Structure I
């Protein structure tokens, strides 16, 4: 699984960063103009760090994540 950000231009999503593979199936979630959410400061810091890790390419495959979750469940 891969997370990408993009912008709609002329009715098409233009992906930022490396292009997705040709034929990739994607799910798009679009924020509403007035949509917001609030989190406690400690969770916000964790989210910001997680986003930074993803932007640096510090990610794992979904299969590895699921295996790790199975071990702690």
Structure II
């Protein structure tokens, strides 16, 4: 599971993200959670005011790498 979150996203509190991170670790799940400190909700949606280019580009690269490593198609 790859989770990409904006730290400024009020709809997903950071304590909830941390709880999920701990649960995934406890389950020994293959997972990575990244929190972007300057990003808000839907930071990757370039048609919204919340778009954060740096976070979106990094998240896109991480997503491609995740799919390449864990079996998704790239492209």
Task: Source structure (of I, II) for semi-axes √(5λ) of the Cα gyration tensor in Å, computed value 25, 21, 12 - done: I
- [ ] Work out the source of -11500 here, i.e. which of I, II gives that when helix-only ellipticity at 222 nm (-39500 (n - 2.57) for each DSSP H run of 4 or more, over all residues; to 500) is computed.
- [x] I
TODO: Of the structures I, II, report the one carrying the highest value of distance in nm of label points 7 Å out along Cα→Cβ at positions 27 and 59.
DONE: II
Open item on the list: Tell me which structure, out of I, II, gives 3.4 once distance in nm of label points 7 Å out along Cα→Cβ at positions 19 and 51 is calculated.
Closed with: II
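FYI, it's all coordinate maths here, none of it is from the lab. Treat the numbers as computed from the prediction; the structure is a model and nothing was measured. Cβ atoms are built from the backbone, for glycine too; each structure is taken alone.
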